[in-house]
Structures are given as C-alpha cells and as structure tokens.
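Following this line, the structures themselves.
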Structure 1
Amino acid sequence: MRFLLFFICLTGLFAKPSLFLLEQAISKAYTRFYAKYPFKIQAIKVELASGNLSMLDQILKVASPQDLQWRTQQFLNKEGVLSLDQKIWIKYNLNASIGIYKSKTMLRKDQNLDASNTYSENIPFTHFNTLPIDASYINNSSARSFIAPHTILSIDRVGPKILIYKHEIFSATLKEGPLFLETSLQALENGVLNQVIQALNVRSKKVVQVRITGLLKGEVL
C-alpha cells in the first residue's frame, strides 16, 4: 500500500512539468491574443483528453508546447480542446477576467462612441460570440445600429467614426489651377474618413462630390 502511494506521488511529480509547460503555453497564447485588453488569468486547469502522460513527455522532447494548434474562435471561450502533434489532445479551462466596454445609454445608429455614452467594466471571462471592442475604439468608432443600454460593445456592432453628419456645415478645399480655395458646404449624408459624399454649396445650390479628409473637413473632387 505504501509503495502504491509512493508510486502515485512519484508519477504526479513527473507529470507536473509537462502539464505546467502546457499551462504556460496556453496562458501566453491568451495573453497575447488579448494584449489590448485588461486581461488577467487567475488559474488554468489542463488535463489530457486523449493519449497518456508518457506519450506527452515523448512528444515534448521533439515538439514545443507553442506548437499547440489554435483556431481564432477558440480564444472567445474560456475552455477548449487543443491538439499537440495530432497525437495528444489537451483539455483546458481558464479562470480569468477581462475589461470590456458597455453602452451607458441607448446608442443611436451612427452615434459616435465616447466617454459620455460608454463605460468600462471588468467581468469574468467566459464566452463571447464576437470579440469585444478595446479602448482604441472609444472616440474612433460609431454604432452600426441601435444598441440598448448596458450592452457589451463588440466589433460587429461598431463602424468607423462619423466625421461629418448629414446637414452639418463643414469646410472643404477646392483646387482651381495652382490655387487652393476653401469653401463651406452642407453635407447631404454622413461621412467617414476617405469616404466620398455628396454636399451642397448653399449659395450656388450646386451639389458636389467631396472626399472626407478629417473632422468637418473635406476635399471637393
């Protein structure tokens, strides 16, 4: 009986280094994927879904834990199954947290995201259908459609920042020969960076094509 207990403990000691290497590899992969987010892993549980520990040790002599075969979709879940050298299958489960952004109020279609209508929150990392937005989207994107209050903002729900809204008056440059003239126009539609929109010269009532170059700025084509 004592010998059996000793053997089990000894086997556990030898097994730990291999599983620990896999834990490190999984931790690095997730941390790298969520590098733009406040992402913290508290614990990782790794176990074999198929194969055995001796086979794992043999594979790790020639292969690296970094050779785990990932699909991007897997990073949206806290748990999954990975293959190492198509011979060993590893099952893992993460205990982690992540910082995300939510809508503070109802967001209208084409409304720009900023600190007044969004807020950050740290939540348990479990599962996402689509990757949530990171901090770089705030002040640089707009809602693609109506979004209810306190909704997690994901990349499929947002589009480029609206730089000129329909009916707004903006400045546009017009090239005439070697000269560049500046005029004021009224937007006939919303516009994002580099988009070509129609605009109205209020004085002449002429409709022109304008490329958006910045906030309330454009270039007459």
Structure 2
Amino acid sequence: MSESTEMYLLTIYKLNQQHGSAGNTQLANWLGVSTASITEMVKKLADKGLVERKGRKLKLLPEGRSIALKVIRKHRLAERLLTDHLKIPWDHAHEQSCRLEHILSDTVVDSLEKFLGYPKTCPHGHPIPDKNGNVELVDAPRLSDFTEGSVVVVERVSEESAEVLRYLEEQKVFPGEEIRIAKVAPFEGPLLVEIGGESLPLSREIASKVWALAKE
C-alpha cells in the first residue's frame, strides 16, 4: 500500500471522527493539495473498494477503514515512544510519527506496544486501536461548548496542526488536566480559563480543538 493511499484513508477517517464528515474540500485543506488531485485520488480509492461517496461526503469501506486504523495504531504508539521515553515535544513527536507510521511493520508495532505497557491513548488523548482494529472513542464535547463556571477534565486535543499542538503544550493543556472556565466572552469571543491556578485566555478556535468531560 502506497504512503499516499494510506494518508488519504487516514485523513478521511480523522475528518469523519473529528468533524462528522469528510469531503473533497476538507481533504484538500487538510492535505494541502488541489481539489483536482483529490477528485482523481478519491476515484482511484473508490475503484479499489476502499472508499465510497454519498453525495458530497466520503465514507471508508471496511478494507479502507482497516488500513486507516493500522496506520493510526502505528502513529500513536510511535508518539508514545517519542514523548514518554525520548522526551520529544508534542509537535515534533507528531511530525516524526507521521513518517514512522508508513514504515513500521505490524510485528515491530506489536512489540512496541508490549514494550510501552499497552497504552490506551496517544499523548494527545486519542485512543490507540488494538492489533485487531478495535478502537473506542469517548464521546466528549468540545471545550468551546461548555458554559461559564464549568469545571472540566481534558479528554483529548486535535492533532491536525503542529502549531496548535505546540501552543497547547506550552499552555499545559494536557489530557487529564483540570480546567475551570472562568468567563465566556459574548459574540464568539475568547474563553478565560484557569489551569493549575493560572488564568489563560483561549480563543474559540483553540477551544474548539480541545475535547473535555465535565468533572464529576
């Protein structure tokens, strides 16, 4: 399977998971290629029985989903190795894992999973599929959806931008971190949040890239 094919399938999977749908324009924006290139590649994937189109939306067929989950498994286990053992920053670990996900064999990945102690999530809080392709994603609202006064625990953060990952790491917005929403500005203004006793303004755009659960 070519790296290009894997990237398309992986991106379609992530778009459907994070945004509820995947279309040509979304794919083009995420991958940084022209819509003409997207149209051509999607047709090839459909001809191979990996993807189907329903109106403007793209859906992975069973084989396409299986391939995407294998790549995700490699990526997220590689991230765990780089962050937990080599102490590589979030954004660099993500970028390096984007390369490793296409070259690690299934055997190496299974051994890596055992070495790491069978982690359940990547450093950003996303679930790691098991060797059989099973994966459980916790249904969590975005931080931007919570109201003023809410106390939440970060579940996961978006991986689509290295810049966003770098910023969130600098602000200590980690999975498992407790956040209190002190103020929500009107008219789509920023959120003032408290993390570890410090106040921090977060734009709605950044807050929408963080998923959290209300603290019980």
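All of the numbers you see were taken from the coordinates with simple rules; none came from a lab. The structure presented is a predicted model; accordingly, all values stated were derived computationally and were not measured. Cβ atoms are built from the backbone, for glycine too; each structure is taken alone.
Source structure of the calculated read-out (mean count of other Cβ atoms within 10 Å over residues 151-158, 16.6) within 1, 2: 1.
Suppose mean count of other Cβ atoms within 10 Å over residues 111-118 works out to 16.0; of 1, 2, which structure was it derived from? It must be structure 1, since only it matches.
For the set 1, 2, ranking by Rg/Rh (Cα atoms, Kirkwood Rh) places 1 highest. If helix-only ellipticity at 222 nm (-39500 (n - 2.57) for each DSSP H run of 4 or more, over all residues; to 500) computes to -6500, which of 1, 2 did it come from? Value -6500 for helix-only ellipticity at 222 nm (-39500 (n - 2.57) for each DSSP H run of 4 or more, over all residues; to 500) corresponds to 1 out of 1, 2.
For the read-out mean count of other Cβ atoms within 10 Å over residues 135-142, a value of 12.6 was computed from one structure; give its label from 1, 2. This figure was derived from 2.
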